[in-house]
Structure I
């Protein structure tokens with residue numbers, strides 16, 4: 001199983017970063033506007049709609065406010081075609097008003113690790129920009 005871990009330092013207070021991450025129904029507004037055009041929640045399943053209409057369904061496994069950790073698993077629509085995809089975000093303080101966002105993704109088959117790593121790194125950078133822009137407006 002491939003495991004991908006990215007760490008991104010964000011110029012925003014950990015409470016603000018965590019508020020956006022834990023808002024599982026607002027990915028299209030608070031984390032990845034433009035990359036995700038809509039988010040829907042039905043019970044424990046989150047549906048992400050991408051430009052062009054592609055849909056990804058994710059099971060929200062855990063939202064832990066105590067350790068600021070969100071875990072989820074893609075259950076439908078993964079690209080490339082993965083047989084297993086589980087990921088988590090965790091937010092840590094990084095100095096006075098900064099945060100460290102750790103995104104860990106486990107996937108099978110291993111052959112897709114490089115492609116998924118590139119997507120995760122690009123997504124982490126887009127989230128960092130979005131979160132810093134929101135922080136600047138406060």
Structure II
């Protein structure tokens with residue numbers, strides 16, 4: 001019987017919530033050009049190569065969140081389906097923000113692993129985008 005697994009990860013960054021959310025909403029197609037050391041055709045490199053093809057299901061400007069659905073890639077070799085949600089929250093006082101990833105995946109069986117490795121990759125991408133936005 002299939003079961004749902006949920007995992008969350010978050011990172012505090014220096015970029016403002018509006019700038020970071022705007023980047024994800026409007027500039028994801030430039031990931032490969034921006035981060036060739038991390039991304040190659042949306043394949044994450046390092047410690048093994050992961051591939052992913054995502055569709056934006058919803059961009060919620062009021063809550064600065066974007067929900068993605070996994071269409072193809074390594075994560076769907078382990079799970080029946082997987083949704084990822086990125087929420088950008090304004091951090092109090094320092095002008096930065098908190099990026100919160102939530103993975104909700106449907107396991108084929110109880111032996112399927114959790115989504116933690118995918119969340120860890122997402123945090124690395126967040127940190128790289130923050131560094132890029134600090135330069136722009």
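Each value in this text was obtained by applying a stated rule to the coordinates, not by laboratory testing. These figures come from a predicted structure and were not determined experimentally. Cβ atoms are built from the backbone, for glycine too; each structure is taken alone.
See the values below:
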quantity: Given 2.7 for distance in nm of label points 7 Å out along Cα→Cβ at positions 59 and 123, calculated: source structure among I, II; calculated: II
quantity: For semi-axes √(5λ) of the Cα gyration tensor in Å computed as 23, 17, 14, the structure of I, II it came from; calculated: I
quantity: Parent structure of the calculated result 1.37, given that Cα Rg over 2.2 N^0.38 Å, for residues 51-106 alone is the read-out and I, II the choices; calculated: I
quantity: For relative contact order in percent (Cα under 8 Å, 6 or more apart) computed as 32, the structure of I, II it came from; calculated: I
